[in-house]
Structure I
Amino acid sequence: MLGKASPVTASYIEPFVGGAYVGIDRNRFTETGGVAGLSGASRFAEIPTLTAGVRAQTEVDLGLGAPVSLHGLVGYRRAFGDVVPTALLAFGTGPSFVTAGIPITRDALIASAGLDLRVSKAATIGVSYTGQVGSRAEDHAVKGTFTYRF
C-alpha cells in the first residue's frame, strides 16, 4: 500500500493506492463410496486487485473526558482474473458438470468509518463499520473493539 499522509494538527488526510494478489490452488480429489463418490478436477485461480482511495483521521473533544478519534476511508477496488469461481465435478463414473460460486464484483466502492475512545492510558474501546458495494454483491460489517496496551 502506498500513501502519503498530510498532517493537519491532530488530523490527517491520506490518499493511497494498493494492490493484492490471491492465488488459489486446488488439487484433484476423489471421494470413496461407490457411485456417489464425488471427484473434482484440479484448478488454479488468480485474482489480483487494485485499490485507490483516501483515508482520514481526526481527534475531537466531545466532553467525555478524553478525545475521541474519528477515522474513515472511501475508495474504489478493481478485481481482475478469475472472478467467477468454478469447479469441474463428477459423481462416480457419471458425466462431469461445472458448478459456479458467487462471483466476485469486478468494480466495488469500499468504505469504512469508526470511532475510538481512550478510556485510560492503556485501554481503548471502539466501534467501526466496513462495507463493499458492487454490481454483483454487497458486504457490510460492524465491529466493536477493546484494546489494552501493556
Structure II
Amino acid sequence: MPAPTLRSLLCLAALPLLLSACGEPADTHPDKPVTQRRAAFNTILKAFEPMGMMLRDKRYDADAFLQSAEKLEAAKEGPWRHFTADSNYPPTKATDKVWSESAKFEEERQAFLAATSRLLEAARSKDEAKATAAYEATHNTCRSCHKTFKK
C-alpha cells in the first residue's frame, strides 16, 4: 500500500472542519424559542424513556416508574409556550401545520396533557398492567402529534 501523500493527509485533516459546517443552523432569535422548546421536550423524553425501557425489558419497578411519572408530570407544560408565531424558522423540527392548524395542534396538546395525568394516576396505583396501558396511551399521543406536526 502506498504511503499517504501530503495532499491526502491535508484533506483528511480538513474533513472534520468541513463536516462541522454541515450542521443545522443556529437558533438566532433573541429569546431562542426553538432551543427552549427542544430543551423542554428533552426533559420530557428523559422522564418518559426510562418508563418505556422498564416496560419493554420486563423489569417493572413501581417506585422507579412512579418517580419517572412524577418527573413527566412536572415537565409536561414546558415546551408549549415556546411555540410562538415567530418561532417557525430553522432549526425547528415543527411543521408549518403547528401554526396553520392551531386548533388541531391544541387538541393534540390537550390529549398529551390528559394522558400524562392518567399515567401518573396509574403509576400511583403501582399496578403494572395499569401503568403499561397508561404508558402506551401517552406514547400514542406523542406519535399522533409527531405524525402531523413534526418534520
Structure III
Amino acid sequence: EASASLGQTGDFDVSSDWPAYEPWGAGPDLYRTLNFFNSEYVSPVGDTTNGHYSRWSSPEMDAVIATLRNTDPTDYQATVDAGIEGLKIAVTEMPGIPTFGYTGFITWDQTYWTNWPGAENPYTQPYTHWGPFKYMTPFLEPTGR
C-alpha cells in the first residue's frame, strides 16, 4: 500500500516499478510505452501523477510522442523510426534504470495452430496475453484439424 501511494506522490528516493504500461519492444509501435513520459502528465512532488513516477519529461520526448501519436501505425518504417528516436532519448537521459527483467514460461500446443514464435522463430515476443499477440496472430497457421 505504501509503495503505491508514495510512488504516485513522488515521495521516494528509489523505486521499483514497471517502466511503462507494456514491455519495451512488445511491438513496433512504442506510443503507449513512451507516452508514459509525456510532460502533460507530470505533477509536482506531493501531487498524484498519471505519468511515470520519476516525473521526468523533455521537449524532445514530447516531440517523439506527438510524432508517434500522429503516425499511421500501419506505416511500419515511420513507426519504427519514431520509436527508435524515443529510445535514444530514454537511453541518453536515463529517466529509469532497468535492474531486472521479466522471465516467463510460455507454452503452446501445435494441434490446431503452428508457427508460434520462439527461439527458433523469433518474429515477435511469444506472450499471447500482452500486446504482441496482435503481431503473432497473422502468422499462426491452421493445421486443418
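Taken together, the values in this text are just the output of simple stated rules run on the coordinates, not laboratory data. Bear in mind the structure is a predicted one, so any value in this text is a computation, not a measurement. Cβ atoms are built from the backbone, for glycine too; each structure is taken alone.
Things worth noting here:
- Source structure of the calculated read-out (helix-only ellipticity at 222 nm (-39500 (n - 2.57) for each DSSP H run of 4 or more, over all residues; to 500), -9000) within I, II, III: III.
- Which of I, II, III leads on relative contact order in percent (Cα under 8 Å, 6 or more apart), largest value: II
- Given 0.45 for FRET efficiency 1/(1 + (r/R0)^6) of positions 69 and 93 (r between Cβ atoms, R0 = 25 Å, to 0.05), calculated: source structure among I, II, III: II
- When FRET efficiency 1/(1 + (r/R0)^6) of positions 37 and 61 (r between Cβ atoms, R0 = 30 Å, to 0.05) is computed for each of I, II, III, the one that comes out at 0.00 is I.
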